[in-house]
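Only the coordinates and a few stated rules stand behind these numbers; no lab work does. It should be emphasised that the depicted structure is a prediction, and the values quoted were computed from it without experimental measurement. Cβ atoms are built from the backbone, for glycine too; each structure is taken alone.
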Structure P
Amino acid sequence: METGRALIDDAGSLLGTVITNKRDSRGARNTVLDIGVNILFTSFWYNHKITPAQAFSSHMEDTKIYGPLCMNIDVIRESASLPPLNTGDNVIIHRVGAYNMTQWMQFITLRPAVIMISEKGDVNIIRESEKIESITKFEKVPPHLKSFEL
């Protein structure tokens, strides 16, 4: 038994936003979220439950869920039964609390803020979202390259 996962998974959910939808050449629905495998690394081996975060119709359709990384491996779910989602709609990816933050990586997109909601409903930011300065503040240019010219 994976005790860490059993104890912690339910404690975390990931909120994402629909960027776009498209149909492939077979007519199958594909949805692109602002969450990629760089943020949800466990999607490589888990079929996380995904639900709309707002009211939705009872019509469901098999949907392939992609991330925004423009790489063929950036697939959150090969197939999820979801209602039609529109650009700007939010989805909740459930049970992601155990290992995702320790495995996520800064790649193409900046990492989001992390919030904690208390039992009383208080919302607290426990990790700020990344800014470009978060990434570049540790970079140093060697003196001999500061005035480099071609």
Structure Q
Amino acid sequence: MFRHSQSRSGAIRLWLLIPAIVLIVLLLMGIVILALTVEDWNRDLSTNQAATSPDHPDASLRCVVLPLEIDATAELVQSRAKSLSGWNVANTSTNPAHVIRLERTTRWLRFVDDITVELKTVDGGTRVSVSSRSRVGKGDLGQNPRNIRELLKAIQGN
């Protein structure tokens, strides 16, 4: 009887060990994914917003000028945003025509980021400036710059 009790105890320990190993593997995978996602540890852990500017050090976060009229640019931005996964156009009825409000819901944790697109007529077309802000959290793990890059790439047709 004592021998039967020991083998049963070993089986119970094995069943406890398997979930523990699975949990450790999942934790390590999460750490690896986080390490691959974060581009700038100083910025991404302490800032929950990003914006384009004409002279941004990162060329992918500079304002773009599209060779279109402001109304055509507004239509383009809205249609391209709607075609992106997780993006939608927020209620724009109270916004002026040159400001477009978008929302992007992240894939995994379903966080919502607010994206504002400002359009301005300039020589050569319409300048598109984009800002993105997380609704929750102190740091965005680089999601807001990724939002801006994704939208700019879509409206430029890349």
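Quick one: volume of the Cα convex hull per residue in Å³ came out at 153 when computed from one of P, Q, so which one is it?
Of the options listed, only Q reproduces it.
Comparing P, Q, where is mean count of other Cβ atoms within 10 Å over residues 38-45 highest?
P
Using distance in nm of label points 7 Å out along Cα→Cβ at positions 14 and 110 for the comparison, can you identify which of P, Q gives the largest number?
Q
Have a look at P, Q and say which one yields -2000 for helix-only ellipticity at 222 nm (-39500 (n - 2.57) for each DSSP H run of 4 or more, over all residues; to 500), as calculated.
P
For distance in nm of label points 7 Å out along Cα→Cβ at positions 22 and 142, the calculated result is 3.0, so let me know which of P, Q that is.
That value comes from structure Q.
Given that distance in nm of label points 7 Å out along Cα→Cβ at positions 46 and 134, derived from a single structure, equals 1.5, which label among P, Q identifies that structure?
Source structure for this number: Q.
Can you say which of P, Q returns 11.9 when Kirkwood radius over Cα pairs in Å, for residues 62-101 alone is computed?
P
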